[in-house]
Structure formats: structure tokens, C-alpha cells
Structure P
Amino acid sequence: MVADHHATAIEADSTNWADKHYLLVDDFVGIRILLRESLRNLGARHIDQAASGGEAMKLLAKTRYDVVLCDYNLGEGKNGQQVLEETRVRNLTAPSSVWLMVSAEKSVESVMGAAEHQPDAYLIKPITEGVLLTRLNRVWHKKQVFREIDQACLEKDYLRAAKLCDAQIETNKLHELDLLRMKANLLLKSGEPDKARAIYEKVLQDRDYSWARAGLGKIRMNNGEHEAARQIFQGVIVENRYYIDAYDQMAVAYQLMGQHEEACGVLEKAARLSPNSVPRQRNLGQAALRVGNIGMAEKAFRKCVAIGEFSVMKTPDAYLGLARVCGLKNEAKEALQWLLLAQREFPPEQIGLRAKITEGMVHHETGDYRRARKCGDELEAMLEENPDRPDKAICMELATLLFAVGVKDAPAGLLCYVVKNNHDNQVVQDEVQKIFDKARMGEEGTSLINASRKEASDLMNKGVLLWKTDKLNEAVSWMRSAREKLPNNLRILFNSAQIIISFLQQRGYHAELAAEAGEVLLYVDQIAPGQQRFAQLMEQLKQMTPAAEPTPPEKAAVQESVAMVTTKPPKSVRTRAG
């Protein structure tokens, strides 16, 4: 312990605070003056100030600050949690930047709400100059330890980040536990669950850390051991009722087991502990709506709208959810008002199709079958005009509505498209079967699901066969065509990227093909983050660098081979969410 204090003192003496850029965010000018003078006493010269969340965002968009001191309560507009949230989402600060959340608030919900977005420290007012220097220095030094690791994470190079953790552990025993936690998380993202498990188990031998047990739970859940995972998360909560991530993970485990009532109950408890999370309130509202708990759904969606007003996480889901709630309560007028509000708040490309689906559902639920059928006809026409299909959840909502209003072929086609894009996902296929069953098409639906699953499997297997038989040109082209047909099929996307990487390894590096593989992988990470193959393929792609300049005959042969698979392909990856 004495050695730690000595190390901190040395770090304090060696840190140059004069050249760093600071941002102070507080709606009280007196507090900003006090903090400014404290920083000036440390030698700080470059200090900017913001009196509101909106003003802070403008400054953060223009300047890369080294240190941000942000109050939690900022009056009208964004609060400090929402400023931090948006800064993280938009990557407006560098990995080495320090974010200190400052507040007079001591309530659990305020502290936990801010903590979920991971400020580097949470300071309770009043703040003395000594406390500020001590916390600032401690956090600054820790950030430098993680600087290269965080940068590698931003670049989604998780395997390199894990290796950097090992290097830092050798020289920074003070932060060994945090580095081990980071490394285990990176190994999970990199598709190395056995190595991550070894770290968690080693840590637990010394002390019972909630994060290590929760990590073992995630590994169990990824292996399909949903009940075992649920029990682990339950145990974490018993020992630490404020470990919010365990609630969220346990809810997922329940959902994967089809126990939606239980999942809803867990989310409700989490939302009571930390009520200011827009995604959690949205998830609670949707879970409650699914099990028919209209009162809970309404409460969650209304809370979601309120806390989302100034949040970067604001989405149409709560507005559309409230419209559905009002429809189920037979309050058609208020339901349509929520739909109009949603259409004013969000752009047509984000809300148009979903608003029309919800409108049709509201009319159907309130007994206005003529207007419901009219919405169905309009949606059917929209599908005919636009060959691109929306994401899985919207396809299933749309199919449910179209079946309800008497349309048969279009919704069946939508559900077949969903199955083809999820041909190895039994949970999705079961949900599709339930929609067919509700439409009194059970047997026909089963046949369509089986045929769709086979079609997708055959499509993928032919590309893999071409690859395995060393017909790389044909394999790359075939998989590109497969991506066009099934743009959200994860196995087809991964295999397509793998085949392109094999082509580059065997035929020589080519920037255009490498960029295509990278685009495919980043799209996978966008629609389904945390996939195990993602980090491994990204690592392979990044390790390949152009070889030494080949001789003219060799160069011509490579270019001829590459030209066969890079001649103006159709857009290889959709940009919509899947």
C-alpha cells in the first residue's frame, strides 16, 4: 500500500497538466469558476466552458478534450448522463481522455444511470482542489495504461487488444485485475471462450468478483446452456443486487428459453434500480407488450419517451409501442396521435413503413377492419414497388398484420425470407411457425420453413464447395450473389468474407477485394455484434499487407485473376439494419 501511494505521488509530479485541453460543463457559473480556478492552480491554460448539454455537445464536436468535468444536472435539455452517452456513441473523445462526472446527486438511480455509460470517476460535490487533483491524477494514469488497448478496441482489433493487455500486465501490477477483466471480455468477443473462462476461473480462486461470475454465465449462455446461465446470473444478483448487467443477461436467458413472463419480471426489477436507460425501458415495454401486460408496457414506453427526449438513443419504438398500447385499450384517437408524433419526430426513411404497420394493427385491434385492410393493401403495394426487405422484426410484424387482414401470399413470402436469412436459428424459426399457426397455416408453414431452410443451406454450401475444390474465382462470385439474395444471413456473410480472405492469401493482396471483405465483416458487427468469427477474420484481414512488388508477368497474372471477381459487382452489403 505504501508503494502504491509512492507511485501515485510520482505520477502526480510527472503529469504535465498545463498543455492539456479541458471542458467544464455546469449550468451554474459559480461552480464553473471554482473548477476553473482549481485547474489553473494545477497549471492548466486551455479551459473551455459550457452552461448546458447542448452547448457542451457543440464544443465536443469541435475539440478533442483531454479532460471533461461534467455536472449531472444541467437544467433544460440534455443532462450530464446524456452528454456522456452521446459522446461515447459518436466517439467524440479519444481513448486517453478523462471524463469526470460531477454531481450533488447521491441517489442510486442517478449514480447507476451515469455509471452505465462508464465515466472514469463520479465526484460528489462539494469538490476540494485536493480531491480533484487526486482523482484526476489517478484516473489519468490509468487511462494511459489502457490507451493503446482502447484504441485497438475502437478499431475492432480485439485480438491485438488482448495481446496488449498481456504486455501491460507485465509492467502494471497495480491495474492487473482491470486488465484481466478487459482481456477476458476481449477474448469473448474474439471467439476464444475457453481462454476467457480460464481467466474468470483464475480470478475467482482469489476472490468472488461479480463480473467474473457474470462472465462465466455469458459463456454458458453462448453455449446454449440457458438454464445454467440463468442460475449464475441469479446468484450474482443475490450477492450484488446493483449489478445491473446480470439482470439484463438473465432476461435474455429467460427469453431464449421462451419464458417471457419471467424475462419481463427481471427487466422490471432492473428498470426500478436504474430507470434512466432508454434501451432498458424500451426492452421492458416490448417484453410487457409481448406477454399482454398493457399497464406495464404503457408505463415503460411513457418513461422511455420522457428520458429519451434529449438522448442520442431516442428511437421510434416507444412512440409506436404507445400507439399499440392505446389500440389494445381501444383508444384509437390517442393511438393515432402517437403515430403522428412519431412521424414528426423521425425521418420518413426511419419511420414510414413501421408507422403504417402500426396504424394497420391499431385499426385491426380497435375493430376498424376496413381501415386495417386499407393499410394492408398499401403495405402490399409498397412491397411490390421495393424489392429490398426490412429487417427480421419488421418483416414478422408486417406478416402478422397482412395475415390478419386476409392477405396470404405476401406475408408467407416475408416469413420465408426471414427463415432464409436465419436458416440455422431455431428460435427464429419457432417464432415464424407461431405466426403461421395463428394464421391457420400450420402445416403449410412448416413445409415453407423447411423448403426455405434448405434453399439457404444449398446456396451457402455451393459456395463453400467451390472454395474447398479450389475454384476461388467462382466461389467469390457465387458468395457475392448469395449476399445479394440473403443480405442478413450471418453464415453466408462470414463464409463470403472467409472465401475472399482465402483468395487474397493464395492469389495475392488486392485492395478492392480486401475492402469488400472488411465491409462485409463490419456489416456483420453492425447487425449482430459480438459474433465469435468476427474478430478472427478481422485479424486475418489486418495481418495481410501487400507483398513486395511482383515481376511484370506475375503482376499481370494476379491482376487477371482479381479482375474476374472485381468487375463492378452489385452492391455487396446492404446498409440497412438487419
Structure Q
Amino acid sequence: MMNSTVAAITRRIAQRSASLRQNYLEQLDRDIQRGPIRSHISCGNLAHTVAACPSGQKSNILDFTRLNMAIVTSYNDMLSAHQPYQSYPDEIKKILTEMGHSGQVAGGVAAMCDGVTQGQDGMELSLFSRDNIAQSTAIALSHQTFDGNLLLGVCDKIAPGQLMGALSFGYLPTLFIPTGPMSTGISNDEKVAIRQKYAAGELGHDALQQMECQAYHAPGTCTFYGTANTNQLVFEAMGLMLPGSAFVPPNDPLRHMLTKASVQQLVKISRNGDYRPIGRVVDERALVNGLVALLASGGSTNHTIHMVAVARAAGLILTWDDIAELSEAVPLLARIYPNGPADVNQFHQAGGIPTLLKELDQRQLLHRDALTVYGTLADYFKHPVNDNGELVWQEASTSLNPEIIAAPASQFSAHGGLALLQGNLGRGVMKISAVDPAYQKLTAPARIFDSQHEVETAYQKNEFHQDCVIVVRYNGPAANGMPELHKLMPILGNLMKAGLKVALVTDGRLSGASGKVPSVLHITPEASRGGPLSQLKDGDLITIDAQAGCLNCESDLTERHIAHQTAFPAFGCGRELFGMFRSHVSSAEQGASVLFDDAPIQ
């Protein structure tokens, strides 16, 4: 038996996607029927392929009975989550050589960090980097000399982009190999307190910098449950990496054992073995399993965009209505900052992803028959253990900390972490897992801004003295690349601390760190394409009700003119190279992508 709502939504996705998915699978089957493409290319092509290889590797690649695996890496040494990947290609090649096969770094993809670009010009390239990464992954694999694919990518846009690119080569077996989180620094409560004091002018720059360097201090992903770690949890739930591997720390010996096992598993699921092409693994069942895990864990709002785009890359059509209905059926079972005090290391110690998935399975919320890159979905209810140098999997226990992962038959909320709001201002999403129910409903006058910097200036001028809904418009994908607006969080947190009721409404983004502030994000249609936010004026009464799913302006907007859009700089920091993206990007609800011509632009 399976939860009737989850089953119905899965069927609906499959039925809605039937024609598109069939076309995708027919192309996949044509690629499979051609057989190993390396054996079909010319001698000159092959000579270029092996020119730089050592002699032993040359002979392996030229021997078509052996496998040659692609490595697509996001390595750079300035970003903590990607720095550990420096040694992975050599490690992977060594493992493959010992197995009689070979591996090559097929290509690298850009890996930018929203943590570095917050509030800066570079943030306007962030969302677009996902499609660029998808294209770069496809270019890397277009040499077609590979029998499988290892994706080295973790963070916000990188992992979804790599998966989208890999799905265009759906006949290749593909695994993600993560790096794991950095060790825990200072507490999240202390981090928030210092940021709010700095925003209020109570602390200086040096104190803020010292705190930030204590929070972000070592190789590995950031430890809060933002988009990067949501990627890892969701993709593990989709069966795209080894069970229990997402949150093992970078320097743990178990991390290297899992890397070796990942390479060995890719060989096992190649054409010569238990063949599992990535295009077959990512189907409507895997997609829904990932969404259920997203909602049960209170994951990043960015995934209301990324999962739509990933689905489309696999020939599937996912909608925000699907996600909203799932959220009504899936309880919140994890409390990880910002929707709880724990970080991902503490979540992992409480049982982590295997315990969460086991609990979801016991509540009949997962598709047990989904195809995974390793074993069956039941194997994902186990965690890896270093048993005197041998990798073994042990059955996950129930929660080891019921304040972080809910105990059996209990929950933190009856509904999942995301809500869809809609009304005469359009449609948007709210991360409700971190917002107190008392703050999920508000009617207040609007204050209209065209950037987060304008809000910051108004706050510094002490302009906020009453309850209000702060509207930040002209920050959607087509306007300026839909930057994240994290400068707003300490400011709005301080206003709430002062006793004001405030909320944010925006066509921009806030990812997984929107915290306690009620924030309606990703408003579609966006202001720059004539959406209703462009018609608002200061003082308009706006009603937000996350529990009822309402987002309305009490004023009559039918006769309103569209306000003149702020002229954002289109040059500098590489923005001039992404004009085509701004012109052709689909709406947030359609995945904010430029890759799919048949996706309507809203």
C-alpha cells in the first residue's frame, strides 16, 4: 500500500508527461541500440582521445571490451564544498585502473558560490549558471567516448545543472560522488544574533567578519540546510548516489571508502552488468521520492525551481501544484537550521538521510519500486559503516535525537515545509517550516522597493515604524537573473524583534535560508513581464495567508498602470554575456530555464 495522494500525484505527472517522456525514452533507446559509441568513431577520433594518456590507459581505452568512464568535475580551490574534489579524479582513475578499466576528466563546470556573491553583482549570474553547467556537462560528454559518468558536484546550481546535462546523455549510467559538510563552527543562533546586531549598527565590521570566518572555516559544504545540502538529501532520496553518503565529512576515512565503492558500483551498472542508465533511473517515481524528502526535511525553496527543470530534462512535467499537494500529504519530520537549531552534522548524527527515508517508507510515502543506482530503495534505509577498513551497510535505527528527526508516529508538523500561495498578485512559494504559524497570516500596507539595497537604505533611515508587507519587485529571472535577497533577512528579523509584523513578497529568491520571516518568493508572473507586482503602490493592503494559500492585494488593480521598471545595469561582472538568458528565460514556475523551447514563458 502507498499513500493515496502520493500515488495519485505520481500518476498525474506520468500522464501529463506521457508524450514528452516517450520521446525522451525513444531517443535513449536509439542511443542504447547503437552500442558503445567509442567503438564507432574513427581512428583519428580515437587518437585524439588517447593522445595524452599513459600507455596503459591508452591500451584500455582502445580495447572496446573495457570501460572508459567520464568524470565531470566542479573542482575549484576557492570554494569550500569543491576544494576536496582536487584529488578525486586521480583517486577514481586509480580505482578504475585496478579494475582493468579507465577514466578521464571529460570536463569541468563553473562552480560559483551564492555565499560569496550575496548582495553583489555576481549574484545576477547565479541562477543562470545552472543552465550553463548543464550545457557544459553536455559538452564534456559530447565526445561520446564514455561508458559511464561520475558527477563531482554538490552546491546550489551545480548539482542540478550537472544532472540536467547528464540526462541529455540518458543512456549513460551516472552517479554523484559528494564531498560532505565541513565540521560544525559556531551555533546558528549566535550567527543570526551577530548578523542582526550588525544590521542594527550595534556591532562593527571586525566582529561580523570574525563570526563569519568561524561559521565558514574548513573544506566541505556549509553546515546549514540551504540549497547545497538540500541537493544532497534530495538526490540521495532519488537514488542518485550511494546510500548514506551525502553527509559523511570530507576527511573521514569512510568518505574515501564510499568514493571507491561509487566507482565500483558504476562499473557494476554499466552495459556489461546490471545496466541502469540515468535516463531510466530518473523517472516520475524517483522525482516524487525526491520531492517527498524535500518536503519532509523542510528543504530549500530553490528546489521549486530546480526540480521542475530537472524533471523537464528527463521528459517529465512537474508543476508547483504537484509540490503543493504533496506538501499537504507529507509531514515535516526533520528540524534542521533554519527550521530548527540543528545543523546537517547533527542531523547526520541523529540518523541522517537513511533514518529519515526509513521513517517516510514506514508511512508509505515513498515509491519502493523506484530504480536506484545502487541496489533497491530499501538499501537507502541503511547507513555505511567503516568496519575495520571494510565498508558495510547497517540498517538505520529510528531517530537518535527526536528533537532533530521525528520519532516514529510523531511529526513536527502535519504538512511539509513548503506552501503555494496564489491570488490577484500571482503565484509564489513560502518556506513555512521555519515560520511560526502565528506569522503565516498577515494583512498590512505595502512598502514598494525595486531592490534589496533600497530596503537596506530605508532601514538605515529608520523608516519602518508600522506593520508592513515589503515588496521587492523587478528581481525575477528576466529582470536581473533572480538574485537571492539575503541582505533582507537580518533587517526583517530585527523589525520582527522590535514587535512589528512584517512579511516579504518578491519575484526574487531566498533559497533555503529564508528563516523565520514569512516570505512569499518566486512570484509568477514576474514584474518585468507585466506581473501584478508592477502595479502596486505604497499603502496598498496586502493579505498573506500561508495556511489558506492566499496572496491578494485588497486594492483594485484592473485600472492601474504598470510602474516603470528600474533600469538594472546590463554590463559589468559578465552580465553583458547573459542578455540572451534574460530575454528567453522561462518563469520560475517553469524552471527558470533557457534550455527548453517548448516551455511557455510567463
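Every read-out reported here was derived from the displayed coordinates using simple, explicitly stated rules and does not represent laboratory data. Source: prediction; values computed, not measured. Cβ atoms are built from the backbone, for glycine too; each structure is taken alone.
Computing relative contact order in percent (Cα under 8 Å, 6 or more apart) gives 14 for which of P, Q? Answer for the origin of the read-out: Q.
The value -11000 for helix-only ellipticity at 222 nm (-39500 (n - 2.57) for each DSSP H run of 4 or more, over all residues; to 500) was derived from one model only; which of P, Q is it? Going label by label, the one that fits is Q. Source structure of the calculated read-out (distance in nm of label points 7 Å out along Cα→Cβ at positions 227 and 307, 3.3) within P, Q: P. Determine which structure produced the value 3.2 for distance in nm of label points 7 Å out along Cα→Cβ at positions 419 and 451, calculated from the coordinates; the candidates are P, Q. Structure of origin is Q.
If Kirkwood radius over Cα pairs in Å, for residues 59-258 alone computes to 18.0, which of P, Q did it come from? It must be structure Q, since only it matches. Here distance in nm of label points 7 Å out along Cα→Cβ at positions 475 and 499 was derived from just one of the structures P, Q, and that gives 0.8; the source is P. Matching task: 1.08 is the computed value of Cα Rg over 2.2 N^0.38 Å. Pick the structure from P, Q. Value 1.08 for Cα Rg over 2.2 N^0.38 Å corresponds to P out of P, Q.
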